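Visitor: Below you'll find a set of structures to go through.
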Structure 1
Amino acid sequence: MKGLTFITIVLPMLLCAAGGTKSQKFPEKSARSIGKIGAKSRFITVKNRKFLDTEGREIILHGTNIVDKSREHHYLSWHGPKEFAMMREWGFNCIRLVIIWDGIEPEPGRYDEEYLAGVDKRIQWAKENGIYVILDMHQDLFSAKFGGDGAPDWAILDDGKPHIHHGSTWSMAYFTSPAVQAAFDNFWANKPASDGIGLQDHFARAWQHVAERYMDEPAVVGYDLFNEPFPGSTILETLPLKFQAAADALAQKQGGKAPSVVEIMQKFAQPNGLASYVDDLDLYKAFADGGAVSQEFEQTVLASFYNRVAQAIRQVDRNHILFVETHILCNAGTPSGVVPLLDGNGNHDLLQAFAPHGYDIVTDTDTVANASAERIDFIYGRHAETAARLGMPVLVGEWGAFYGQPNTLYAAQMVVSQIEKHLFSDTYWSYSGSREMDGAPYFPVIARPYPEAVAGILRRYESDLDNKSFSCIWQEAPALTTPSLIYLPVQWFPEGYSVDLEPNPEGWSFEAIIAGSSSGYLVIPPTGQQVERKLYVNAKRFHPK
């Protein structure tokens, strides 16, 4: 589910200091193997809430989702070597590559090696271009049977209930379809498939099969265990509590008796009623915070499931990071109760990361360009709070979903400002077609300057599209000898740029990202001291004579 709109919720309920300065033009030259993935077994790791490369540098993972949800296309995306080379030139060092359970295990216990060979090919293309891969076991609406993707047909136990879909967006079926809810209920209960083996056990074994295949592959960062977990029928307990919280907040704000849940839903249904509520951040926060059912689901049912899958993977693979996601409502700011993964001895798994999604509620609507800076700040602040509680680094696995729509640059800028503020890694949703990338109105903030790797601890960074500038501060670690790498896209600096760096203002060079490219890296060798480095890059302006 790419976004959780208020309409998605309402309708189902109604229906039921400066250093030296140096200037540079982007040269064309052969690139050395900056950012390339070596042939030996080398893995991204985590420490102190940071992603670290094999040199011990802190890295920011940045890129996009690669996906094809079509059974007819065998769930293999259309992207080929050309597109992977383009992604690298755009500065992407990571993709979230969607894989589908239906593609992996079309029959109980039988794994489709032809499908996995297609996944192999895409990982190889990524590796050839110095791009890391996160494998995401994706689902939407549980299965293709319900107009989504995910589980194979044999794993759908919907108790014969009807599939009812009301509303203008596909995701409304989460809330209106008894069949979708029953399928999730039976999955969370680990009900047996036709062979007597529990559905979760099958799912865990499928993940184990995938992990065994890639356990020694350094291009793979890790595994996103389950896309956007939906709790099933308990959602019908959660939503009334949220509406009541909004009603109570409204009464407190206006004085007087709180309206009933029915009255507040009717208010939402009125012209402009939606905007008058969701644009009031106090009411929106009250709705987001209402009820504790979703947190209980994450702390119990989801935690048990995640640990089942994690332990299956760890039997064959202890090299890769396991990424955990939140309850689907947390995409839009509901507080998360997700808990850390445990190993077989009850200790925290040492290789895990937090992978929430961040969508304003207008996502998947015609008003996506009208995203609210206040709501986005609230949503990403919530994710930062959860990450601090978990003690994990963050990769925002999905954001955006602008699909080439006009007037979306500002909305994208608001999200990116939060990603940078909190030092999150990210993968945009999604590179589904050419309109999603080069030429899209928001593309400049996707292919933006960023610190791919720093020889120490990243303190802050900011890209400023309006002023075509970039700034970054990091604390160097004396033990690290590998240069820091700052990606600079030529689109931001078409007339070249000036660099202010301190200390050691002359100590940098430029390397093209690939041979012949004018985009590339500032390469900044470390000083060998425990010192704070400050970098400012500003576009040179063209002044006609």
Structure 2
Amino acid sequence: MAAAPRKHAASIARVAVVFAALLLIVVLLQALGNAYGSDFSGYPDESAHFITGLMIHDYITGGFPHSPVKFAEAYYVHYPKIAFGMWGPLLHVGEGVWELIFPVSRASILVLMAIITAATGALLYVAIASELGFGLALFGAVLFVAVPNVQSYTGMVMADGLCALFDLCAMMAFARFLDSENWKDSLRFGIYATLAILVKGNGVALALLPAFALLFSGKLRLLLRPPLWAALIPVVLFAVPWQYFSIKMLLGIHEPYPGWFFLPRLTVLTVTAVGWGLLPIWLFGVYDRLIANRKRASGLWASAAALICAFWLFHALVPSAGPEPRYVIAITPAAILFLCAGIRRIATLLPASTGRETRRIGAVAGVAALIFVTTAFSIPQKINHGFDQVAARLEEPPFQDRVVLVCSSGDGEGMLISELAMRERRPGHIILRATKMLARSNWIGLHYVELYTTPQDLMKFLESVPVELVVIDDETGRTPRPDQMLLKQTIAESPDKWDLVGTFPQGGSQSGTIRIYRLKDASGRPPGKIHIDLPYTLRRPIDW
């Protein structure tokens, strides 16, 4: 009995060491991929995630100065890249709390993303070790953090990694329920599923997991047992109300297509979660655990297969803008579980003369690692688009706390907003987005309507605010929008009213130039009334 606590403590210590090692690997991969040297340019949503979390931080540190809605609207006037309600609140609240402890910086928030990925890898290690041993568990955990798709989104401020962590927690909780048939394990599944949904809507796929898991495990009789339904308690109390609110926010902001429209692409993404080269091995693991040894297998394997199937069916049924590789992070741990099972099964088929079982497993794992390195592994590179330099210039004393109009793509506008917000004493600049102030469109740029058609009308608007600084992103290879062309024409036709105060090279796959212009007559004038129309998200304007 005295040995049991020591064994438990040693197990916790080993997991802690594995987590620390994984964290070092993840941070190294982030650095090699230039995540720490780039603006928030990996995905259009990245800057919105960062700014929303920063808003929560500032609301707390400001002593909850107003109602949350009033504070958020005022914050949007300064940093118009808030998306609270589009996703669940859990990532953004987590960011805000993290930034209460650590500095508001790119490095700090990326370390948080690294911790989430390392925690997922460590939890996967625990799952594999309980079934297949230490060696394969370590192999699987390292493989997870090295998958290029996982690397890409670990280098960004995105919700998919945190959603995947809670998906894995939910999968393991339901696996324990299959083995114990205890209502407490069912309740734990419901709690983790609720947390996943409160990160982003993709977590709703977990609603399909129990049915598949009961089918694969041959325990459909549990559908009639009360313990199973304990999982509904946290889901109904917290996840359902949030999803109702979120769906109302999301209606009309993009053009969803039926899920079946993307079925071939979705299927390919699902079966190649760890690359084409390793697909035969992980399918062999599926055969071993769900067919050949189904009666002896623990609930972990039925639950892992159920997660993969639930993910595929959910995204096949739910209308969306399309399947994206980032969604597949949620099922990558389950795929690696079966991959490790396949490695072990293949090792047992090798002649005993080739060595002890551990050596055979090591040899097969080595071959799998070689296949992964030669067919799938890479270090995705994040590009610095140059908005950090623009923000540094706008933070110089003559330009601080001014009204800035940024004219770029939606993600380019977000890059400048996040770079300025990260640097300055907030609230500082009032940043206006050309995509919102000079035109109107939905979340993804459809239903575009130009609001000004002549240089005279546009100039009148700029002087009425007044907009003192204009940032124009001329990216080579991208067709400029009508409002962008009109803004450039307006400045070109009134050279006596404008000064060019900065020119910066733009990075990215297409080189270009970012220019800062200053409206001479606006210098030192306080801003007037600002009207921001948000018909697709807030569904009403903000007047400031």
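Each value in this text was obtained by applying a stated rule to the coordinates, not by laboratory testing. Model, not experiment: these values are computed from the prediction. Cβ atoms are built from the backbone, for glycine too; each structure is taken alone.
Visitor: One of 1, 2 was used to calculate Cα extents along the principal axes in Å, giving 68, 59, 43; which?
Guide: This value belongs to structure 1.
Visitor: Work out which structure the value 0.6 belongs to, where distance in nm of label points 7 Å out along Cα→Cβ at positions 64 and 440 was derived from one of 1, 2. Show your work: numbers first, answer last.
Guide: On the way: 1: 0.6; 2: 3.7.
Among 1, 2, the structure yielding 0.6 for distance in nm of label points 7 Å out along Cα→Cβ at positions 64 and 440 is 1.
Visitor: If helix-only ellipticity at 222 nm (-39500 (n - 2.57) for each DSSP H run of 4 or more, over all residues; to 500) is computed to be -9000, which of 1, 2 is the source? Provide the component values of the computation, followed by the final result.
Guide: On the way: 1: -9000; 2: -17500.
Structure of origin is 1.
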